[in-house]
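Input: structures, listed below.
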Structure P
Amino acid sequence: MANAIDDKPSPRERPLMEATLRIIGRKGIDGVTHRAVAAETGMSVGAVTHHFMTRDSLVNGALRFALTREVERLRAFAFSLQNKAFDLDAWVDALTGWYSQELKIQPEVHIACYEAFLAAARSERHRPVVAEWFATWRQSAELALRAAGSSEPQLHATLFVSALNGILLQQLAIPRRGFRQEATKALSKLVRQLIARE
């Protein structure tokens, strides 16, 4: 069975997905219409409906695209852990550094990810892609925490992912300077305290 996020948009669909995410980030899912996406991309409404007949397919495709992008990044992080000596501080710093840049450059995409979580809470049709996103996050964190010496990597990974998501959501809601340093310090301390209590 294919993963919920394995399908990738075609080169013609990608700008539609990116535009939809920007709209979701600015106005929420309710702000997405074929006409709004057409205006955002400079395409005709007919061109948008050619690729996505319904508004739901447009929203689902965009959320899938956003979460797929993050999952690919997480998988790359996990793969890197298997090919070199693990450095906890470097891992946390790499994560917070990447997110620090992302939240500055394209916050709407990450706001859209949180919109996807809320959409999944309201509707089952959004749950498979969100469930896979969280599963991949936990697997990546579990691998890192096992390498760091955790004897309960599954539990600690769940706590780490929850903490990171909360930190990212706060930064999106109330942007502050020094985010990378603060987040790195907090997450590194969390992991070390979890492991120290073994």
Structure Q
Amino acid sequence: MYFLKKGSIIIIGSVFLSLGINLFLTPYKILDGGIVGLALILNYLYNLKVGLMIIILSMPIFIVAWFRYRTYFYNSLHGLLLSSFTIDLFKPFRSLIDISAVFSSILGGIFVGTGIGLMLRHRTSTGGTDLVAQFVSVKTGVNVGIVIFVIDITVIILGGVLISAHTLLLSIITLLVVGITTSLITRKIVHT
């Protein structure tokens, strides 16, 4: 029963994350933070597959997890692979919705934050910086959503070369909503 529940959460979280990215973020070249944000930058610049880039960029983090945090490695591997696959699978959905850019950034943040939060709440993740945030959260007691927010802002600032002032604003709105949504969903996690 435990594995069925965890598998269902990974699938549901991956779908939320994938819809958030493909329906709401990529049509306006809005960035998320962390590994996903870096993968989006590579997609916008070089048209590389977002999901594939997430896997490649997450490899160093997973190597560290293999040696130092084996439980996190196993708990996140399925989330990484399934969410990355789903993101690339849902790419054709990018032109389905036509809404304002601000509303799109808010909805994208809610969807991405919900997907990440659901997985983190059930001790799994998409890996990448979510995995780093889990490490930091366990060591410091700081809420996972807050740690993710700090990492994400850093990526957005680094991605500023790519972004216009309007897109930068939209990305900041998205990050705020992702951070708040993730924090609300993960706030009752008790670390042992």
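Given a value of 14.4 for mean count of other Cβ atoms within 10 Å over residues 88-95, point me to the structure among P, Q it was derived from. The read-out comes from structure Q.
Can you tell which of P, Q yields 24 when relative contact order in percent (Cα under 8 Å, 6 or more apart) is derived from it? The structure behind it is P.
One of P, Q was used to compute mean projected area of the Cα convex hull in nm², and the result was 12.0. Which label is that? Computing mean projected area of the Cα convex hull in nm² on every structure in P, Q gives 12.0 only for P. When Kirkwood radius over Cα pairs in Å, for residues 104-151 alone is calculated for each of structures P, Q, structure P comes out greatest. Given 16.9 as the derived value for mean count of other Cβ atoms within 10 Å over residues 56-63, which of the supplied structures P, Q does it correspond to? Source structure: Q.
We did not get these values from a lab; they are worked out from the coordinates using the rules stated. As the structure is a prediction and not an experimental result, all values here were calculated from the model. Cβ atoms are built from the backbone, for glycine too; each structure is taken alone.
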